[in-house]
Structure 1
Amino acid sequence: MSDSDTVRRQNRGLVLEALRLSGPLSRTQLAAETGLSHATITAITQDMVAQNLLRDLPAERPEGKSRGRPAVDIGFNRAAAYVALVEVDVNRTRLSLVDYGGTLVDRVEFANDAATFRDTPAPDHLAARIEQLRARNPQEAPRLRRIAISLQGILDRDGASLKWSPVAHLAGHDIAGALSARFAMPVSLYKRGRLLAEGTRWLDPDLRDAGVATVFVGSTVAMGITFSGEVTGRDHEGATEFGHMNHIPDGALCRCGMRGCVEAYAADYGILRAAYSVPDHHAPAATVPPAQYEGLIDRAHQGDRAVTHAFNLAGRAIGFGLNRLMAVFDPAHIVIVGPGARAFPFMRAEIEAALSASLVCRVNGMPQMQTHLDESEPIFRGLTMKALHEVDQGEFALLAASESL
């Protein structure tokens, strides 16, 4: 590849990245965002419009401005490509078809239980679900370019499978390799904690460049971290297993098989166990139906002391986990997401008490705390942006001017 080809592909990547970050822009705005000359922007966008990757879009005019040449923005051609997004957690599998512009086209959802991946190996089960999504969308299926999967657990080093997962029988399979061979396209696996961090900053522009710890509370306890807008953590996967940080040595039994994890006190099964005074060494429930967990939250709001105490214990576990985190990372914001965010009023005092015992908080002050009730939206947004970025930079930025879709 010549130097000029390399520069050209880098410039195409810059244009696609700017549009992905900011939405439709004029050519003048693109030049300012990318640092490229107006002539270079014109040449690149002409190529990509001819390749049906981008489209000229009528720009909104300021009120009262109607004379002169119509303003034109550049945006994505939504029909240029599609990605399939798969979100797997303890209670459900959700599949979404998203177009190249990032718009949701179709969605299907299936309940999971302890037998879901026992009876059918994970790669086969997920392949069947993806085939269903494709069959529902016969016009879009031929332009499906990539599959991206959100999973709970610990990924192996090559990112093709899970070494461990709270989802029964999901780990130990080459999920990415099997699905890539089946559908003849790239398949990527992502930890849910990373996607929580990615998606939260996409949803709130004020968090875009901030240090944020995003904590999921629900069927599990998970965390994603961004530092100055960049995801951090082992192998750039955000955070590893905050929920399995030890809270009390030899404490309550966790689903992972260890004792005393934060999750054993703060996940839905920990709340259920404490609310009914079940001994903490008893095996946790394999799954807790969402309606039952919501019922516990409602009981706390109605003043049920046993349930309120269970959420207090959850807040204490999360708070001291965050206390330990503050010794190595000082986020300006903590965002609680997921079903447990509705119970935040019963956890907040314990979380703040634990944080106030941190030297960093005493010196720098408390991080700002907020909630986001729907965890599925940041996960979905993070997964969408990751999948489309890979299509942008891994495929379409590399197209020569003479190539077309």
Structure 2
Amino acid sequence: MRTADIVIIGGGVIGASIAYRLADRSRKVILVEKGGIGEQTSGSCDKGIYLQSKKPGIHLELARASRQIYENLEEELGIPIEFRKGGGMIVIESEKHLEFMKNFSDRQRKAGIDIRFLDRNESLKRQPCLSPAIVGSTYSPEDAEVNPLLLSQAFTRAAKEKGAEIRTHTEVKTIDQQHGKIVGIQTTKDYISTELVVNAAGPYAPAIGKMVGVEIPIKPRRGVILISEKAEPIVNGNILCAQYIAAKYLSQSNLEEVPPYGIGLSLGQTESGNLLIGGSREFQGFNKAVDPKVLSAIARHAIGIVPSIKKLRIIRSMAGFRPYTEDGLPIIDFAPAIKGFLIAAGHEGDGIALAPITGILVADLLEKKRRYEVFLEKLTLSRFLTKGG
């Protein structure tokens, strides 16, 4: 039987970030992942670190705090993560989105984000690949990008150097509790004695919660990204479109306003030249069988905004499950009914952007530090329970 101060369940970028921060504070950490590091949600997403796509308020402030950490993260970890400060653009492809985006960007500007409204000519000058039919765009130099796979691996390697134990291809079978307290977990390989479990299992967090009788209001929201063959540089920084923002934030009560399959453009280019062309937002459970109509719709929408990509071959696609919460914010909180069970999940499509701050938030919560108390007060599990959710 092994022992640990803390067992982290989930080896995506969130679990890896938490493992690093806790190991850095001299805690005996074991991270358990049923597959490989970053193979699930963290390995099926784009590379954007956006501030201008976040709603003003707690969401934006979380992203801003995380973005500040990114500034020196590569140096801190000592491992390349392909962090680039290339800025980001949200393309306004239709007049119907113009007022929505002007209002959205005005709110961002008032919240302190360096964001500029560009007309058609200014947009084309900054991104020559765009269609001349666009209306305009918003641009922020504060947006950046990172390689999600390298980021997960870097956090994990840095955690191991600090003494953490990383167990991949190891599945949690049961979580033991006695008198309302966590006492250990049984995996497919052995038993680990611990009094503290961090549930960082992303869209699978509810299944882990059920092991201890805790209902977690997270559900999987499927997203699909197309990957092109390698190409010469096409994109400067990262591109989203106004429809992407609409698909992300429009409520389900306004279904007539939500685009089919939740499609909106997200476009970035890897260091090797492959384009990551997204994407969709659908509630399909954990079904990875994507209808070809969805793939075609993503491609058509992208080509309408960036016509030159029509000549590129798509070599594969990837579908990932984002951990969705009703208000778009993660849950970082202890479960109230059982001692020693902490939830750190529900980041949906913002896991990469919020990973650095999440690790620190969890470490501070465990050590009862008040540095980020204003964040933690907004990320409680009880905010859903009081609604009856």
Given a computed value of 16.9 for mean count of other Cβ atoms within 10 Å over residues 26-33, which structure among 1, 2 does it belong to?
-> 1
Supply the structure label, taken from 1, 2, corresponding to relative contact order in percent (Cα under 8 Å, 6 or more apart) with the calculated value 23.
-> 2
Identity of the structure behind 1.00 (criterion: FRET efficiency 1/(1 + (r/R0)^6) of positions 146 and 266 (r between Cβ atoms, R0 = 41 Å, to 0.05), calculated), options 1, 2 | 2
Of the structures 1, 2, the one that 21.0, 66 was derived from, the read-out being Rg and Dmax of the Cα atoms in Å, for residues 34-121 alone | 1
If Kirkwood radius over Cα pairs in Å is computed to be 22.8, which of 1, 2 is the source?
-> 1
Entry that produces 61 once percent of Cα pairs over 16 Å apart, for residues 90-201 alone is calculated, selected from 1, 2 | 1
Across 1, 2, distance in nm of label points 7 Å out along Cα→Cβ at positions 58 and 330 reaches its greatest value in structure 1
With helix-only ellipticity at 222 nm (-39500 (n - 2.57) for each DSSP H run of 4 or more, over all residues; to 500) computed for every candidate in 1, 2, -9000 is reproduced by structure 2
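Since every read-out is calculated from the coordinates, none of them should be taken as a lab result. Small disclaimer: the values here were computed from a predicted structure and weren't measured. Cβ atoms are built from the backbone, for glycine too; each structure is taken alone.
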